[in-house]
Structure 1
């Protein structure tokens, strides 16, 4: 694949390690040759890096597999998933999952990415429904200010919510940036 064909979410080999393209930008500075500037996440360590390629440079797509799984439970450090096709259990550590642990709820369907048979990450849905377990109460008559307040969800994620959200309510949260989207239907 040429560097100019790179898109967000594609997994490419960089320094013989699989990296997921998080952001990319096709860039033509003045009368110079076109470049592709990308932010990559190392799928083995989770580290991010910025790279620039010539738009005609050949890149190798990583040989990764994705399989559907159901999140079962966590025992504190390990997170257990059941593969939908083979019904075998797969265990991932907190380090491999990174911030994804804040969006996982029991019985949630996810896509697990494997490289050389080892799980290296999960792909979450674009939004999840979480329960607010801790937030300050709404101040009566404070309708003039619509400033958000901090809230803690049942998974431990800290988010900013509108002042009308109360403890115990379910809210829709975007998994890309952890932002409040809306109240969940009751």
Structure 2
């Protein structure tokens, strides 16, 4: 397993996955504490989630404050475009984003560390996404950034996503008080 994300934003990691294929199908390991630690992913996860979404669904950009979550994402079926946005005040890359394509066939994983907002959009007919979180979900700390904030300039691969009412009402990054960021 090698981390191979070439970007000036420090923290997010794209991880290759070993998939063992034969006539019966395939097998892959989603989590191995030692190998993930060697690649730079912390080993202390507190919660696993699975989302199932259809084409055009955009989930995000979400983060928790003050109980920040790091997330290790794996697409089990389908394809998504996955994005992490640096929300670390004082970081030289504050407000910058990194996006990666993930799909169930290749099995790559994307680690979005604490201090980042996270979101993805489904580009296949449907997608099943598994994510491990470093902290449990805390509804009191739930925060969002507007998915199409013009100051961020995220190059989403779709024009009119399907959004939750929460994501539609999310503020722009410039309107979030600094004490709600990292």
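Of the structures 1, 2, report the one carrying the highest value of distance in nm of label points 7 Å out along Cα→Cβ at positions 65 and 81.
Comparing 1, 2 by distance in nm of label points 7 Å out along Cα→Cβ at positions 65 and 81, the maximum is at 2.
Tell me which structure, out of 1, 2, gives 60, 50, 25 once Cα extents along the principal axes in Å is calculated.
1
If relative contact order in percent (Cα under 8 Å, 6 or more apart) comes out at 29 when worked out from the coordinates, which of 1, 2 was used?
Of the options listed, only 2 reproduces it.
Taking distance in nm of label points 7 Å out along Cα→Cβ at positions 73 and 89 as the criterion, which structure among 1, 2 has the greatest value?
If we compare distance in nm of label points 7 Å out along Cα→Cβ at positions 73 and 89 over 1, 2, the biggest value is for 2.
Since every read-out is calculated from the coordinates, none of them should be taken as a lab result. Quick caveat, the model's predicted, so the values are computed rather than measured. Cβ atoms are built from the backbone, for glycine too; each structure is taken alone.
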